[in-house]
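Laboratory data are not the source of any read-out in this text; all were calculated from the coordinates shown. None of these values were measured; they are calculated from a predicted model. Cβ atoms are built from the backbone, for glycine too; each structure is taken alone.
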Structure I
Amino acid sequence: MSRPEIGLMIKDILAESRRRMEKTIGDLGGELAAIRTGRASVHLLDHVTVNYYGTPTPINQVATLHVPEPTMITVQPWDISQIHHIEKALLASDLGITPSNDGRVIRIPIPSLTQERRQALARHLGKVAEEHRTAIRQIRRDSNEKLKKMLKEKQISEDDEFRGVEEIQHLTNDYIQKIDALARQKEKEILEV
C-alpha cells in the first residue's frame, strides 16, 4: 500500500472521529439549552411531548412558543381543541412549572430558582457534561481500535499508528475542552442570581 493511501486511511478515521465528536457537542448544546436558568426560554420545552391525536408529538410541532417577557413563556396551540392535552403534557413534565390556560393561550410563568434548586441543577449539569466527555472518550477508543486493527493487518506501520493515536488524542483534548467551556458557561448562568 502506498504512503498516500495510508495517509488517506488515517485521515478518514480522523474525519469520522471529528464528525462524531461534533455531533456529541451538538447533543450537549441541546441538553444544556433545556436546563432551566431562571430565565424563560422556549428551549425549556424541547423535551415536552404532547399526545396529539394519539401520537406523541414535540410541543413545538403543535403550538407556537413565545417568550413575551423574561419570566414568561406562552404556548398558542394551532388547534385549540388540543389545548387541554398540551396543558396536561406541561403539567406532567419534570420542569416544575404551573401553566395557566385562558382557553386560547397557555401562559407559563418561570419562577426564580431557589439556591438549593440552582445547586441541584449545577450537579445535574455536571452529570450531563461527564456523560458527553465519556462519549468523546468512547469515540477516541473506537478510533484507536481501528488503528490497532490496521496495524495488526499490516496496513500501516507502527509509526503511522503512533501518529494517528497522537492526532486522535489532540482531537479528544480539544473536544473535552469545548465541553468544559460549555458546562462552565451554563453553570455560571445557573448560579447567577
Structure II
Amino acid sequence: MARGRRIFWRIIASVFIGVIVFWAGWMGAVLIWSSIDQARPAESIVVLGAAQYDGRPSPVLRARLDHAVGLWNRGMGKVLIVTGGRGQGDTTSEAAVSRAYARRQGVPDGVILLESDGRTTRESMLAVSRMLNNRPAKTAILVSDPFHMLRLSILGRRFGLIPFTSPTRTSPISPNREERWRYILSESVKAPLAFFFERKS
C-alpha cells in the first residue's frame, strides 16, 4: 500500500512539473515574440482593436494606430485594415473610431478597410482573413501590443494569412509592470490554446 502511494505521488509530481515546464516554455515564447518586429512590405496593415470612449480612441488604441500609420507612411502596406466591433453600451465601433483617427493622421479614406463585427481577437482575425480573400495577396502586418504578437501570428497562419507581426512600443501597458505581466501571463495560456485547439476556418 505504501509503495502504491509513493508511485501515485511520483506520478502527480511528474505531471505537475511537466505542466509547469510546458507553461514556462510558452511564457518564454510570448516574451521572445514580443521583442520581434517583422514589419516588411505587405498587402495590408492590420490594427487590432482596443477600447474607445465616446468616439475617441483609448490610449492603448491610439498607440496601435500611431504605429500603424507610421508603417503606412513608410509604404509598408497597400491597405489599412482597422478592426473591432461595438462594446456593450457603445454607439460606434472601435473600427469606425480607428478609421476616423487614421484619416486625421493623413491616411486616405479609400485605402482604409473596416472589420467592425469582431469582439475577440479570433473573430477579428478570421474576418480579416476573409476580407483578404479578395485581395491580390494575404500578406498582413499585424499591429497590436507586444504581448499579443505570438497569438496573432498563430491565428493569422491558422486562418490562411501570411502574417508579419509588428508590436507598438508606445502603449501605456508596456511601462506598467503589473499590467504588462498580467497580460503576458494571460497570453501564455491563450497562445497554446490557439495553437492546439484553434481550427482553420
Structure III
Amino acid sequence: MRIAKNFSKHVFCLEGDWEQDLRDKSSITASLDFLHTNCGIRYIHKNCGTKENLKYYLSLWKQKRYKDYTICYLAFHGKPEKIQIGDEFLNLTELADILNGSCVDKIIHFGSCNTLDTNAKSIRTFLDTTHALCVCGFKTDIDFVESSVFDMLLLQKFQEFKDMSAVERDLKKNYRKLINKLDFRLMYN
C-alpha cells in the first residue's frame, strides 16, 4: 500500500531537547509554524524528555480524534537505528513494538541524525510491524538548518501527492543534491 487516503496530512511532532542548556531555544516549531501559516498544515507539537513521555504521547496519537495527523515527525538526536530521548536511547524495534499495527495510512519521519543508517531489512521490519505507509529519515549526521529546510519541503510534498513513489520521484527530481548531502532515504510498501 503506497497511496495515502487523503492529500491533507497533518503533523504530529514529538521533539527532544537539542541542548543540555535549558536556556537554549532550539526547536523545529518555527518550521512547523511556517508550514501552518503558508501551507495550511496543522500540527501538534510536544516535547519529550523521557521514553515514558514518548510512549504517552504516541498512545494519545493513536486515538481516533487525531486521525488526520497522519505524519509522525520524530525530531530527536539519533544514532544508527536509534533516537535519543533525554539520556536514553530507543531503538527501531522498541519503537515498532510501541506502534505495533497502529500506523495504517501513516507516515513516520525521523528528523534525526543517523537513525536510518541501517539495512533495508530492518526498515522493512519496522514498516511491517507498524503497518506504516512510509518511513523516512537520514543515514548520516545532518546540519540542523539544512535538515529543517528539507523537512519542510518533505512535509509539503506529502501534501501534494498521495502516492509515495510520486513523492520520491519529485524529491529526487527537484532536490537531488540536498537528498544526497543529507543521505535521505524513504521506504514504503
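Quick one: distance in nm of label points 7 Å out along Cα→Cβ at positions 48 and 64 came out at 2.5 when computed from one of I, II, III, so which one is it?
Label of the source structure: III.
Could you figure out which one of I, II, III the value -13000 for helix-only ellipticity at 222 nm (-39500 (n - 2.57) for each DSSP H run of 4 or more, over all residues; to 500) was computed from?
It must be structure III, since only it matches.
Out of I, II, III, which structure matches 19.6 when Kirkwood radius over Cα pairs in Å is calculated?
I
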